[in-house]
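What follows is calculated from the coordinates using simple rules that are stated; it is not laboratory data. Everything quoted here is computed from the prediction, not taken from an experiment. Cβ atoms are built from the backbone, for glycine too; each structure is taken alone.
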Structure I
Amino acid sequence: MANRFSASFSLILSIPGNVFSSLIHLLTKPVAFFGLVFYPSTWVLISMQLILIVKSFLSKSSEPPLFPSGLLLSMLLPLLLIQAVKNLLHFISIAGNVLTVFLCLFYFLLTLFFVTEDAPFDYSLLHLNADLLSYKQSWILLFERLNIYSYIVFIFYSFLFLVMIRTHLKKKGHRARSKYSLLSGTVCLALYSLLINTPLQNMDQFYTLYHSYKEYSFQQKAIKQAESLLDKPFPYVHIPDSSLAVSIDSKDLPHIFLVCLESCNGTLIEKRTGRGDEITPFFNSLISQGVYAEHFYGNSVQTARGFFALLTGNLPGFRKKEFTSMTNLNIRSLPAILSEYGYRSYFIKAYHDLNYDNTGEFMKKAGFHNVWSMTEDILDSKEKENRWGWGLQDDYFYRKIFRMLDKEWEENSSEQKRRPLFVTTLNVSNHMMFNSMPANQKYLYPDAGPEDYAKNFRNSMFLSDSCLREFFVQLDKREWLRNSIIVIVGDHGFPSGEHTTKNEKGAWEENFRTPILFLWRGHLKPLRLSGRAYSQIDLMPTLFDLLDLNPAHHSVGKSVFDPGEREPVLLTQPYDGIYLVSVDYPFKMVKRLRGNFRAIYNLSIDPGEKHNLINQDSLRPVVIKLQESLMKIMMNQVLLESNRIWPGSYN
């Protein structure tokens, strides 16, 4: 009896060992089923698919929900791919092994991206930002985005690959082979080619990447259609009836400061924390002193696109970056125009590298006389101690700006001193991932940890807002800058956790909403603009309005002081399947090119964008109007890609 019990107990104890041995066998040796050979790499890729399905289910990131056929296809595609590679390269085993390793690593990176971002890798993300991979800061940013799930996946597959490699090096003898390798490989490849081109939603990451590439390429068709609607070679060009060139002696023009706020989420302006603390108290205190637009939008995401809209008055493209991919684009930008009226212009950024996103070259082309950044050689020891995250802390940055302007002014001749300044600044403290600030400056949420994104974002916004006060402290100290227009505006919005934490995902209000405030002491009466939508392309005509100028330009915006009818505000999200957006407040239409998703929201009663009203018959006229306005985004893309914003021959 005792012997039988002991034998049973030993059998039970051996089960985990047997299971483990079987698992190792599957992962390290080919196994034949029904004439097919299942390779270790097959199980690795299938395990990645399972992780993606579970992660997608937990984060509810699969739209629309996967059907059983989609789940089956998610498993079948990598299986067929490995079968095709191994069988077709059966007689060149080294090539088969190398390609298999590459596919495993490729799938691993795509899986890691999905686990990190809660979204599949989009071809446009690589196409539009590949040049940024040459910068150290970009790699730091990529690593900062990794979360606990990313590290778990990385450690698990690193260990798995090591086990497989170690076993493979020790393995000798017969390899499992199929009799009909070439035929089997051809059939698998044919099936794979057929299935990867089906429209059936699934979680295979190569499938999603491939289709994002196809859709990105097929957009050319819609752009060609838009081209047929253009009736002029340069439809944006505005030439005044008479020459209105103004000498510096005939007008007492004010200085202009365009103070751009990095990643400023406009939906948090005048908002409070759960404890009742204002998130942007200083900016809020300025609103009653100037002209403030309640519903103001950045026309796209990322700094380069924001500056293109602000300085040219035109929509940025959704397929290419004007800063890096359209360096030959003919433009007539704000600093170049203002220089004709005697302005001396400066672009000054807190980040040290002007080459990043080709910013320095674009700003010179735009017409800035001076393009500066906070490089190592110009900072004193105190300033160097107060660099963190992406650069110099904002209050130190503002003090530095005015000291640099002082030096320029003191060295100028009396004639030069009479020239007004156009100064554009860009801070950097409020930059993703928003968790690099010193612990003693986490004022709203002192206990916020590295993973407390929403708290860190609000801490960062509060700190940046507090530092903004220093700009006005320094400005008020200088009598020679007393007559100045100050425009405070965001370079783009950024989610603070409302729907997502990634600005490359979705087309929510927080992706685009950013503040704008015009201040001009003694000239501008306080005004709160509500009930209408405005955007960055309206800045240039608004400044011309304030200065009473009528120059030749190509802006498609409209002064915020113009009481006439306004066109819908147009926005683009170049990533995540590409979203085109039209806002005619209170209505907002969102169209995603991938999958042709459409939605319409009433922002006045549904600011959280929870209720899609696209099928309401009563809103059909609104839907038609906004849908038609989206074609202008396509037309704008045509003009950008064919260099038809401004004629190069114009003098």
Structure II
Amino acid sequence: MLENLDAIPWGSYEHAFGSADDLPELLRAMARGDDDGGRLFGNIYHQGTVYSATSVAVPFLAEIIAANKHGPNIEVARTLLDLFALIAGGLGFQQAHHTLSIHENQDKNELATILVREKKEVTAAHLAICHQWPLIRELMGSPHARLRQTSLDVARRLVGIGADVYPVLVERSQQEADGVARALALFGMSMLLRAIPSETMPFMAYDALPAPLTATAAEELRPALIARLQQATRGGAPFERWIAADALVARKQGLALSADELATSWRDSAEALEEWSGLRVWFAENSELRLTVAEARLRQGIGHRHAFSDVGNLARNRALRPRAITTLANFLRHEDGAIRQLAACWLCATGAAIRDNIPTLVAAGQADKALRPLLLAPLRLVLSDTDATTQGWLEDILRNGSDAACAQKAQLISKSAPASWADLLVLRLTRLLDGAPSNKVNEGHIAALIGALARMSSPERHFDLFERAAMAGCLWAAKCLVDRTGENPRTRACLEACAASADLSQWHRRNIRPLLARFSAASLQTVIAEAGDCPNADLAETLGPAAEVFVPIWRKQAARTERNGWIPLRAAKALWTLHHDPAEVLPAIIANLSPLPSHKLAFDLLESLGDAALPALPHLEKLRASVPFFGSTIEDDEAALARLDAMIARLNRLGAG
């Protein structure tokens, strides 16, 4: 075994971490049983990507599999078969990542050259697995069910020889005694008919594939497959029924099982589903069905955590949102406290969308004190700041809750909060500053409480406390002092002490200096020098006219095109802060209007432009017509839609006038 390993010039090949000259030792360690394959998984296949060394290593992996297909080391063979399955569906690094914003400035010609090379490497890796088809087919007859299952998982990915593989999968689906293996054969048949390489495999060289299924052949085979899947939903093992029904739904063939039957199949096959979770097509084309099955699982007590996750995520679908939220709210009355907490956690993420279930949420919080921290955030979004019930819950957390709970809910404290709460915040802050040493968690708690206190009261009134917080590393406290106390000598002294403090990190001291630049010309020059050609857009507000030196850089950034929009929009904000010139910033805002989280900054800028934002109206209407999901949470989505509708209405009135 591995006799020809040293004949390969491994140094001329690469894996995920550079030269592949370490592969011989890794392969020998795997053959000896001294390695579980983790390092091989991490270099010749890494996070979905394959490399030039991958195809060269595959024949040696096959030797190790063949040597361990019987006897005590069978798990080695199964592990490497798993690696085969991953390699067969792998992509090149740039193929998988070139659309990310970190690659936006990459030279296009260079990228094109890399993609051509990677297409060859990906095709070579896929074909290397295809060449092991005799071994894979042999293992489908292994006496060990796990080996049969894994070899079937490899087979479904062999699109390059799909015409050879498909008949074997049909045979295994009829003869296999193991229900999971039978289901995987069915799943493989379904996937091969859906993965016609010329249509869906642009990352491989189609002409180099020896025996792919053609579109014509797939069309001819499809009726027999659908009939076989329908048969499996009626008489197969639980996992087989689930996979078959799932495949039929994906093919728009209708629901072959009831939601309760699907949920029961999930329960009966929980272990297998967990093992083969990568094989599930989770009704991606039918969200309503997915919600129905999740509700059935909750009713039957099957996999609550995953079922709640499904319901909570489906609340992002506007059409299903009311139903999903009502389902979650109903479980706030469940007898099991852990179930109530799960439901409350997902409800917390739905924000103001709970408006139709307010009585249920309030009653649940009154009955179970543990739910109140979770339910407070969405309830405060839809109830008045002076609502007596939620005011009482919030005050109890301020008085008796943990530091973490208190800090987390401090953002809900508004200017209209009872004056006595300021004293509670002072007490909490004093305790934090007197207690644990400075760390990121403690600093986060202090910053949250400082922000709440600044909303309720003037920093001048509690100067000593803000000063102590700034010296403890709370940048928000230092900023509040600068913004609220102006040219105060004591504020300057505090900032100078922070900038010179050996107790604060270099990062803290560097972020204090822009605040100190308002008082000191020397600090201003230091800040400008440190910013170099990557100035933070916040410097426009912090430094005022002195930030003009960065305007050429910000203009260049504002003209950039990037996927997430943050850099051009932040640059536009800096230019608006300095010049208030709509013509200078409007092109960047319009170019970066999108449903991504950066939409908040784009909307802020458009609102600050006032009537000058009128040219953006058609772009706003186009964004609204696309019915996107805004941001990352339902709360963001609803807030963004409300802002968007308000802006469109105002600009339409302006245009009509």
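Details
- Value 30.6, 87, calculated as Rg and Dmax of the Cα atoms in Å, assigned to which of I, II: II
- When mean count of other Cβ atoms within 10 Å over residues 481-488 is worked out for each of I, II, structure I gives the greatest result.
- Origin of the value 0.96, where Rg/Rh (Cα atoms, Kirkwood Rh), for residues 409-520 alone was derived from one of I, II: II
- Parent structure of the calculated result -14500, given that helix-only ellipticity at 222 nm (-39500 (n - 2.57) for each DSSP H run of 4 or more, over all residues; to 500) is the read-out and I, II the choices: I
- Comparison of I, II by relative contact order in percent (Cα under 8 Å, 6 or more apart) - largest value held by: I
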